[in-house]
Structure I
Amino acid sequence: MEILQTLHSYLAYVVLAILFLAVANAFAGWLGNKMFTMGKDLRLSLFALILSHIQLVIGLILFFVSANGLKAIQALGMGGLNSAARLLAVEHPFTNIVAIALITIGWSRHKKFMEGKKKFKSIAIFYGLGLVLILSRIPWGQWFN
């Protein structure tokens, strides 16, 4: 389980970096009226989608096997969790599931459009919202200790 926790922590840096690049690229393409290419633009967005899903799967495994996830809720009940425990057991998993759902919606929507500006807009908005949600529920205090 320690290996999974370490992988989840370090992969988070990669996922955040790739998501940030995908969002920045999408905003640049959308606002710059650029053509959506099947090379860089598609691959960057797809890579961000895939890595975020891998991170979610690792996180869900940790939720079910770690003492900080479901076991904490079962042991203490929802009312017994302090703010740090609630962040790890409830807020972080729930918010990140919503964030990955938004990223997935952005990917699915972009495929329906032919025009580059609309493709970029879909990715910029949905990936951007997902990134903001992810950043909002990272356990920063534990991450940097």
Structure II
Amino acid sequence: MADKNPDWGFDRSLVIKAPAAQVWPHVADPIRLSRWWCPPPTVQIDFEPRVGSPYEEHYRDDSHEYVLTGEITVFDERCCIAILRRTNGRFGRSDRVEITLQPHGEDTKVVIVHRFDDIPIERRGEARDFFADGWDFSLELLRRNILRTD
């Protein structure tokens, strides 16, 4: 039986002891985003902070070098950015990453929702295993960057 909803994903979150105005520049600026998105200096991200902007992730480490492309699909000042990325097909043709800032008292809850378009059912566990710990690590890097710079 075919999956009626091939769109699938998961989310990760972390509360950061800083107001959203202090967190947002680390999400909306590609240079700052590159510092926590993936273990630096592995990735360099490039985009303009607006809906429709082309998006690129340039990866380079000791064993791999490649580029992911896509576009910014949501850019809601001070609260949300969403990125559609064309992928290598391992977990479907594309994925979407949405980063949302939510008030949490005087602090900010950062939520990352990672969705996969047309991911085969049998690859879902592998995708979660591949990305979930990485997003947890990245959120901790974000927290450290904010506390260090502001």
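A short reminder: the numbers here are calculations on the coordinates, not readings from a lab. The structure presented is a predicted model; accordingly, all values stated were derived computationally and were not measured. Cβ atoms are built from the backbone, for glycine too; each structure is taken alone.
Taking 2.8 as the value of distance in nm of label points 7 Å out along Cα→Cβ at positions 10 and 26 derived from one of the structures shown (I, II), identify that structure. Of the options listed, only I reproduces it. Ranked by mean count of other Cβ atoms within 10 Å over residues 58-65, structures I, II are led by I, which has the greatest value. Matching task: 16.8, 54 is the computed value of Rg and Dmax of the Cα atoms in Å. Pick the structure from I, II. Working through the options, I get structure I.
A value of -8500 for helix-only ellipticity at 222 nm (-39500 (n - 2.57) for each DSSP H run of 4 or more, over all residues; to 500), calculated from one of I, II, originates in structure II. With respect to relative contact order in percent (Cα under 8 Å, 6 or more apart), the largest value across structures I, II is given by I. Among the shown structures I, II, from which was the value 0.65 of FRET efficiency 1/(1 + (r/R0)^6) of positions 82 and 130 (r between Cβ atoms, R0 = 30 Å, to 0.05) calculated? Matching structure: I. Suppose you compute Cα extents along the principal axes in Å, for residues 50-113 alone for every structure in I, II: which one lands on 48, 19, 15? Of the options listed, only I reproduces it. Of structures I, II, the largest value of distance in nm of label points 7 Å out along Cα→Cβ at positions 106 and 122 belongs to II.
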